[in-house]
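Right after this note come the structures.
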Structure P
Amino acid sequence: MKLVVSLALILALFAVWTMIRVENHRLAAYRTHPPEGRFVQVDGHPVHVVQIGEGPDLVLIHGASGSTRDWTFDIAPVLADRYRVTIFDRPGLGYTPPLASSGVTLDDQTDLLVAASRAVGVESPVVAGQSFGGAVLMNWAVRHSDYMAAAVDISGATHTWDTGRALLYRILAQPVVGPVLAHLIAAWLPEDYLEAQIESVFAPNDPVPGYADHIGAGIILLPEQFVANAQQRHALLDQLPAQMALYPQVDVPLEIIHGDADTTVGLSIHSIPLSQEVPGANLTVLPGVGHMPQHVAMDEVIAAIDRAALRAGAK
């Protein structure tokens with residue numbers, strides 16, 4: 001009996017210390033990486049938005065585990081010389097709260113971003129999405145093409161794959177176990193974890209100096225962001241087939257840009273089929289480039305955005 005009580009006490013103390021560590025990490029993250037922009041209300045739901053520059057409207061959609069900071073690190077300020085750039089934190093990530101505790105779909109995310117775009121005065125934008133943001137981009141193109149001048153898919157996860165779902169995301173997406181595991185990870189994960197993940201997603205290219213500091217590991221590693229990201233990635237595979245069936249109906253100019261060394265979102269699985277399914281789509285393949293062309297091949301990505309705008313008559 002004493003052993004049981006002792007173990008229970010140890011577990012209770014461990015749980016309390018875990019929560020203390022999580023909250024300390026949260027306070028530090030909010031202090032070092034506060035919101036970059038402002039908040040717009042969509043049916044009472046706050047959406048974090050950054051708007052910079054002047055010119056034709058351009059909306060940028062970040063990928064998994066991302067935020068506005070992935071764009072503001074380098075490419076958005078350059079684009080702001082020729083566009084009014086609008087960047088949102090997708091629901092559950094960055095500083096935009098989740099739409100629900102679970103079950104947030106691509107449709108839900110797109111509807112929120114479209115409504116938020118209208119709320120901040122965006123008119124007939126060119127829309128660009130990277131990685132998971134590419135899936136949201138194509139959802140926008142098949143469901144809200146009347147509110148889109150052109151689309152730019154950057155290493156987008158637009159098609160189904162046959163390697164299944166990562167075990168970690170399957171666990172984190174579960175209702176009870178997921179949040180518990182997310183708090184343990186957030187509290188006790190080694191400090192070099194995110195650095196290794198960044199190296200992996202940039203590979204075979206080197207991470208751009210300063211990128212890790214700018215995006216804010218503390219925000220990305222908060223437990224609620226772990227859960228939201230896992231739920232979205234876990235559900236993506238089931239949501240894509242219905243969307244894929246509509247790709248031949250896309251009627252806006254589509255530029256696709258993808259590195260042939262991308263091992264995170266495969267060129268042959270995603271962008272090549274997309275280029276064959278969407279009428280008039282233009283695919284640019286970047287030799288030797290991995291999953292982050294917006295940083296390691298910025299000029300080529302900007303050129304793709306400019307082509308899309310020109311094709312749409314928006315520039």
Structure Q
Amino acid sequence: MRVVEVAAFGGPEVLTPVEAPGPSPGPGEILVEVAVADVLWVETAIRRGTAGEHFPVVPPYRPGVGVAGTVGAVGAGVDPAWVGRRVVTRTDERGGYVERAVVALDGVLPVPDAVSLPDAAALLHDGVTAFGLLDRVPVRDGDRVLVTAAAGGLGALLVQRVRAAGAYVVAAARGAAKRDALHRIGADLVVDYGDPDWTDQVRTATGGLDVVLDGAGGAYGRAAFTLVRDGGWFSAHGTPAGGFAVPDREAARSRGIAVLGIADVQFTPERRLHHLRAALAAAAAGRVRPLIGQTFPLHRAADAHRAIEDRSAIGKTLLTV
């Protein structure tokens with residue numbers, strides 16, 4: 001079967017398609033004929049070798065952490081009725097940029113009939129984070145909420161969910177294409193980081209924010225914190241712009257601002273499945289829809305990483321098999 005491997009840290013070109021023996025499921029496992037593989041921004045940092053503090057991955061390794069597809073075979077102790085079912089699952093250290101994946105059944109969820117496999121793959125991680133985060137942050141009708149990195153896979157889901165809660169949604173991104181996408185999914189105000197006065201635009205339109213959901217980090221996240229009202233909420237869960245923008249805890253405490261960090265969206269396996277079920281159910285009911293901006297065939301995994309790293313990607317990036 002075809003797989004993508006990384007023999008040494010480096011640029012996107014180190015993502016190399018190779019042939020490998022097909023796996024067989026063991027006891028309690030299933031084999032998934034992969035249709036779609038999830039691609040995460042953090043995987044680009046792992047591939048560069050710059051994420052060792054949080055992800056101690058050592059080459060050679062197979063990238064990819066989740067897939068959606070159809071069950072092709074089952075191992076001992078697994079009901080044969082699973083064969084032929086559409087499923088979505090994490091693959092973790094086994095890699096996900098593959099044609100066939102073997103996973104433990106206890107981490108697998110069926111995909112509802114009304115949800116496509118690409119949408120299921122897009123929800124596998126971003127849906128869990130979006131639904132889990134908004135379990136922690138009490139967004140209420142009439143709140144003023146800023147979502148940074150809003151045109152990414154996670155950000156687009158947060159925009160939709162916050163809007164559905166009755167809040168006024170400010171979406172921040174960079175570039176005309178991303179701004180247009182955010183208008184289409186219902187953001188009330190869209191601002192561009194490229195405008196030096198973007199924070200002034202937000203302050204003028206809102207008078208201050210009740211909640212900031214910061215998926216960007218770096219200078220953008222630090223600037224966004226200055227917009228939060230006393231008694232508000234700030235979630236620092238993203239790093240693409242240069243590290244988590246966790247504010248000074250004492251400064252936040254003195255203003256009564258509740259601060260969440262990346263640890264607050266790292267869930268147990270049971271909670272991950274709970275939030276993924278909720279995300280799939282919401283997609284099946286038409287309450288959310290992942291923003292899938294681009295897909296690449298498996299052998300072009302390098303191009304998928306390039307699109308993410310050069311900031312040309314809009315919404316979710318997926319690999320198709």
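A short reminder: the numbers here are calculations on the coordinates, not readings from a lab. Just so it is clear, the model here is predicted, and its values are computed rather than measured. Cβ atoms are built from the backbone, for glycine too; each structure is taken alone.
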Origin of the derived value 1.8 (distance in nm of label points 7 Å out along Cα→Cβ at positions 92 and 220; candidates P, Q): P
FRET efficiency 1/(1 + (r/R0)^6) of positions 164 and 276 (r between Cβ atoms, R0 = 30 Å, to 0.05) derived as 0.95 - corresponding label from P, Q: Q
Which of P, Q leads on distance in nm of label points 7 Å out along Cα→Cβ at positions 44 and 60, largest value: P
Identity of the structure behind 24.4 (criterion: mean count of other Cβ atoms within 10 Å over residues 36-43, calculated), options P, Q: Q
Computed -14500 for helix-only ellipticity at 222 nm (-39500 (n - 2.57) for each DSSP H run of 4 or more, over all residues; to 500) - originating structure among P, Q: P
